[in-house]
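Right after this note come the structures.
Only the coordinates and a few stated rules stand behind these numbers; no lab work does. Fair warning: this is a prediction, and the values are worked out from it, not measured in the lab. Cβ atoms are built from the backbone, for glycine too; each structure is taken alone.
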Structure I
Amino acid sequence: MFDLDGEARERLILWIRRRMEEYGITLEDLAAAITESEKQPMYRDAYGNTWDGQGEIPPWLARAIHAGQDMEHFRC
């Protein structure tokens, strides 16, 4: 992540606000998009199994890891 402060941060905020106005994006639209993206699974396999990264690793992912597959291969 970038650490922006002062003038650089203000310019970025201004740019974002202008793009929002240009494309008709509201703060509510942004909030809804963030909420939706948080619902997306973090990991998925070719068979449609998914895991959100919370709790214990599911059996399908544990089997793949034990078989030598890198967990990052399944990251969405």
Structure II
Amino acid sequence: MTKAVFQLEALTCPSCIKKIESTLDKMDGIESAKVLFNASKVKVQFDEKRTTSSHIEQIIEKLGYPVLASKVS
């Protein structure tokens, strides 16, 4: 499994958490997605044979949350 952390602009409401997590959890190749509200970060574990960090970033941005930076490990 590959891990990625996406730094977002400030999240403004708790419903943002559910929107991001539920969308990512439905994606093929995503093992887990966890939003850290106070840090405005999204931690994702994924199978890089089935999806990519850039695709995950695109999905987050399509939901309306600009990604400021990302780190893959």
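If we compute distance in nm of label points 7 Å out along Cα→Cβ at positions 23 and 63 for structures I, II, which one ends up with the highest value?
Largest one: structure I.
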> Of structures I, II, which gives -16500 when helix-only ellipticity at 222 nm (-39500 (n - 2.57) for each DSSP H run of 4 or more, over all residues; to 500) is computed from the coordinates?
Replying inline: I
> Comparing mean count of other Cβ atoms within 10 Å over residues 15-22 across structures I, II, which is largest?
Replying inline: II
>> Suppose FRET efficiency 1/(1 + (r/R0)^6) of positions 31 and 47 (r between Cβ atoms, R0 = 35 Å, to 0.05) works out to 1.00; of I, II, which structure was it derived from?
In response: II
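Looking at structures I, II, which one was volume of the Cα convex hull per residue in Å³ calculated from, given that it came out as 147?
Structure I accounts for this read-out.
Please compute relative contact order in percent (Cα under 8 Å, 6 or more apart) for structures I, II and give me the label with the greatest value.
II
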